[in-house]
Structures are given as structure tokens and as C-alpha cells.
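Pasting the structures here.
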Structure I
Amino acid sequence: MRKTEIHFSVDLDNQNIPTKITWDATDKPEEGPSETKAISVALWDHQQKNTLRIDLWAKDMPVTEMKRFYIDCIGGLAQSALTSTGDEFMSSEMNALCEKLVKHLQTEVKKGA
């Protein structure tokens, strides 16, 4: 049986706020740790029937990028929901939300420019 691993490393400041996040994986195309500004990991606890989440972001991540990250996460979940369950309605509704959020973010960026 094949095994693969994913590792996260988080540097914290003296207030336990992430300053640097790196990740590495055995199946990653390039070797060595890569830096990222945010991670979001969700695990399904089948015994408790709930989701366990880890959401971390570096304190220097721009707010606009954070919002884009969340939109991308929802879009990825929409595709995963379709692939894993075949529920086209659920996937379509999630994608519609992404489109609405993209427009909202575009409006925010224009106002700030």
C-alpha cells in the first residue's frame, strides 16, 4: 500500500500569531518546503458527525487576498461536492455564491482604488 504525507510548519510571534507558514508534501512536484500565506484544513469526524477545522493565515496576508482565498475555497468545495456526491444543485448554488462574492470583491477593490 502506498503512503503519502503532508506537513505544515507555522512560525509564531510572541503573541502566537502566525508570521510564516510553510508546507511540504511527499507528492509535491518541487522538492522542499514552500511558503504560503494561509491554510484551511477540514476533517470530518465520523464518530461525532461534525467537521474539525484548522484555519491559519500569516499576519502580513492582505485582506483582499484573504477574501480571494475564501472564494477559491468555496469554488473548490463546489467541485468536490459535485465529484463526491454528484449533487449538481449543491455545486451550482455554491458556484453561484462564488460569482456573487467575486462581484462584491471587485466592487470593493474599485472603491479602494
Structure II
Amino acid sequence: MNRYYFTSESVTEGHPDKLADLISDSILDEYIKQDRDSRVAIETLVTGNNVIIAGQVTSTAKIEIEKIVRKTIKEIGYDNENIDMDYRTCIIQEKITKQSPDIALRS
């Protein structure tokens, strides 16, 4: 009999992965809201009082990433960098580039 292992990660409310997913979703929502044909491939990393947004986008939408990130963090209730993070003072790095024309081809 062959043995295999099934593994998965599960995190609870307040975990940085949950916040990262919510930030990515909020950014995607704004792109789609402004341009239904947006193609968005981004990831968010949260550590300490730092947020890094990276990926590639094809869209005509003009969004303010930093504003969306701070609003999302505020809605969660992170407002104390001594305990976790503060939406007012966190460092936000944007590393978003345009997608390669090959990736953005429409079928």
C-alpha cells in the first residue's frame, strides 16, 4: 500500500496571511471596478509594520494602491505598530509592473 501525506495551512483571524489576502482582493476589486477587462496578478506580503505589493497588471484603471492598502488595514483595526501594525505609519512598497504583451493576449 502506498502512503501519501496531505498537508495544508490554515490560519486564524488576525494572521498576516489573512490581511495579505484581503489587501490583494481589495486591489483586484478596484481594478475590476474601473476596468472590467483588467488582468491582475499580484501578491501581498505582510510582515511587522511592512506591506509589499508585487506583481503584474494589464488595465486601463488608475488606482491608488497605497490608499487602498491603508484603508483595508484600517478597516481590520490595525492601528498600533507597537503591538502589530498601524495603517497610518506602515511602510508600503509597490512593485507592480505591466504584464508582458504575451501574457495579456486575449483568446
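All of the numbers you see were taken from the coordinates with simple rules; none came from a lab. Just so it is clear, the structure is predicted and the values come from calculations on it, not from any experiment. Cβ atoms are built from the backbone, for glycine too; each structure is taken alone.
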Worksheet item: Here distance in nm of label points 7 Å out along Cα→Cβ at positions 63 and 87 has been calculated and equals 3.3, so which of I, II was it run on?
Response: I
Discussion item. For distance in nm of label points 7 Å out along Cα→Cβ at positions 79 and 95, which structure out of I, II has the highest calculated value?
Written reply: II
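State the single structure among I, II that was used to calculate distance in nm of label points 7 Å out along Cα→Cβ at positions 15 and 31, giving 2.5.
Working: I: 4.0; II: 2.5.
So the calculation was done on II.
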Worksheet, complete the sentence: Computing relative contact order in percent (Cα under 8 Å, 6 or more apart) for each of I, II, the value 25 comes from structure II
Worksheet item: From I, II, which structure was helix-only ellipticity at 222 nm (-39500 (n - 2.57) for each DSSP H run of 4 or more, over all residues; to 500) = -15000 calculated on?
Response: I
Practice prompt. Name the one structure among I, II that Rg and Dmax of the Cα atoms in Å of 16.5, 56 was derived from.
Written response: II
Worksheet item: Upon calculation of mean count of other Cβ atoms within 10 Å over residues 23-30 from the atomic coordinates, which of the structures I, II produces 17.9?
Response: II
